[in-house]
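Laboratory data are not the source of any read-out in this text; all were calculated from the coordinates shown. This structure is a prediction, so every number in the text was calculated from the model and none was measured.
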Structure I
Amino acid sequence: MEKTEFYSYIFKRKSIRNYDLTPIDDVTLKEISEYLNSLKPIYDDIKTELKIVSHDHVKRRMMKEAPHYIAVFSEVKKGYLTNIGYMLQQADLFLSANGFGSCWQGIPAPTSELLNSSSLEFIIFIAFGKPKDPGSLHRTSISEFKRKPLGEITDITGADELLEVARIAPSATNSQPWFFTGNKGIIHAYSVKPGFIKRFMVKKYIPIDVGIAICHLKIAAEHFGKKAEIVFDKTAKMNNHKGHEYIASLKME
């Protein structure tokens, strides 16, 4: 399996919900597990644990079955959910680049046995496997993405080639809860503060979603030959846009 350049797969990947339930062979699962252990975090000081498990350890709650799941656990510290989004989107793209479908799944719950297998907090599952229809793995056109136009998620001009990858990033209920300000040299990422109803439905997933978008931004910046670093800008934090909360910035040279 290849740790390929992921940029092109940002425009192809999609959430797969119907799987061939044939288990993936042990050698390939070991390679996937090894890749999961190499994922780069935003925060080096937050402990995480990723386990590949079968459907027997997942209470699917009416979600369709997959042959395998990545169970994600984390230490609960400031920024931990954004950190998980950033890390796991690398896995999502890795699976897509190597012929496997995947889907973030916030509805299923771990069995008590799985929950007790880690001292860290359970966060989320990613289902994965071969798609039931092999021809459904990738999108054939960017028009298949149902997303907000760039003008609704950013006020930056002249950086469309970078921001487009954030625009098409996956998010819970396709809510796209992000906004970006700054310039070509530094992009500040903000999350939307949820309203009363959404606070109960998707509050947990908003920082995960922004982590996914930041992952896409960094991949794009590096694709275009930029040196990119995730930083925390005190000025950007103080200048929160109305209805938004500062998360992090991508500094580029």
Structure II
Amino acid sequence: MLAHPLAVHDSVETRGIVRYYDNNNFYREPVVQGELTPDGDVAAELEAASELADDGLQAVLPGPYSLSDLATDEHYGDEAAFLDAVAGFLTGEVEQFPDVETLFLLEPSLVENAPADGQDERASEAIDAVASATDADVVAHTYWGAIEEKVYAHLMDADVDAIGFDLVSDHDQNVYNVQEYGTKDDVALGVVDGQNTLVESPETIRDRVDWFEQQTNTTYDTVYATANTELFYLPVNKFEAKLESLANATDLAVEA
């Protein structure tokens, strides 16, 4: 799912099945063989969704670092140039979006394949470039663990409205990063398990949000209560039940 924007691009050849990080999930390898010019694929999907939406849209894209990490480059020939090209491609995609309220940039590679010295700063700059292409609130959501401290410090330099934390996989280290380096005025919290069919109650979700605020000694302007990972791993009924629990947890917060 993360590789989708490249997998449908004319300059990309999808090859054999490869493992999706360290998980027991797989995807078709996207191999970039030409210039990554924006093609409007995601914007077209959002336009279609806007006809069904009663309220504002939330867009989701792979972050530039994760997308470049999952792809194979046979055109640009340089790691930094390839990251810049992917960021430019995503920026062009975002510029074609209809009006959206929020944009989630999914960046699990910041955890699963942490950028090395120098590359961590470039990753932050790439995220910043994509975020700057929209007036929507932008969340850089990281998951499957916690980001290394230096990578997190650089991510804080990106002009995003919120950073996302996977409280299911590693709540302690994520809290430590916030205690040590701070975070944005808004925050996204992965408080339901996107890979487990057990449906969390609204009360459990609310408790996890309250616990994070207590541990970081902060009341955030906005808390995006979300799944720690994508939910496409789940059966449709569980997918819908977890979304309903998240919505009901929001209602509890309003009542409180």
Structure III
Amino acid sequence: MTAAVLIHGFSGSPASWRRVKALLDVPSRAPAVCGHGGESAPAISKGPAAFEAEVDRLAAVVRAEVPAARLLVGYSLGGRLALGLLVRHPDLFLGAVLIGANPGIGGEDARVARRHEDERWARLIEEEGLAVFDNEWSALPLFASQHDVDAGRLAEQQRTRLGHDPAALAAAMRTLSLGAMPDYRPALPGVACPVDLIAGSLDTTFVALARKMAEKLPQASVRIVDGVGHNVPLEAPSRLARLLNDSAMRTAVATRGPASGRRPERGRD
């Protein structure tokens, strides 16, 4: 049976997948990203080498703890790390699902500007604390659609953010910044496994990114979730779980025959 590896976004945690995991037809493992949940940032502190050190650490965790066959799933920062895993460790996964993922930015000026922006966030965490960070991060236009999410889910998200160690989270911001990661766009044609690219319909920037990535990936499909924004795992866990179950089923059919097992009852988002 296919096992899903679920990689969370920035300031999230393995628990951010709780509602999605409860509706999956396959076993799953959600490792903590460095700077989250007690995982330390790599000793290399800056640049693509630091980002790829985290990619390699996650690969080692997956090899040791998750039996093959594996479906890789990543949201936002987790999607960028997932793409790094597909590029650097192509033997690990039979398929992948990238949710709200950016494959990288080119041009040193743009990369420097992004590093400066993320350094501001890191200093805000260190100097003003997690509560101030949470207020400003939640107010980003990227997350505007979350105003329609029920209060219980938003409270869980906030508790997760406030539960992090500020120094570790700031280090993760610097280490895993979009400006610090490699530009993986040139590597997309070499990703051999099937990749589903998911974005919320209200997240127009990442819908466009998904479609551009699909043009370069050899086996890609784009799946748009209507009426939600960037954080599809938070905003539409039931619909996302259905999509992930479909991806797992297709992976199983393509490699080991039809998947089996009873589907859990679906809830409403």
**Q.** Structure responsible for 26, with relative contact order in percent (Cα under 8 Å, 6 or more apart) calculated and labels I, II, III on offer
**A.** III
Q | Of the structures I, II, III, the one that -12500 was derived from, the read-out being helix-only ellipticity at 222 nm (-39500 (n - 2.57) for each DSSP H run of 4 or more, over all residues; to 500) | A | II
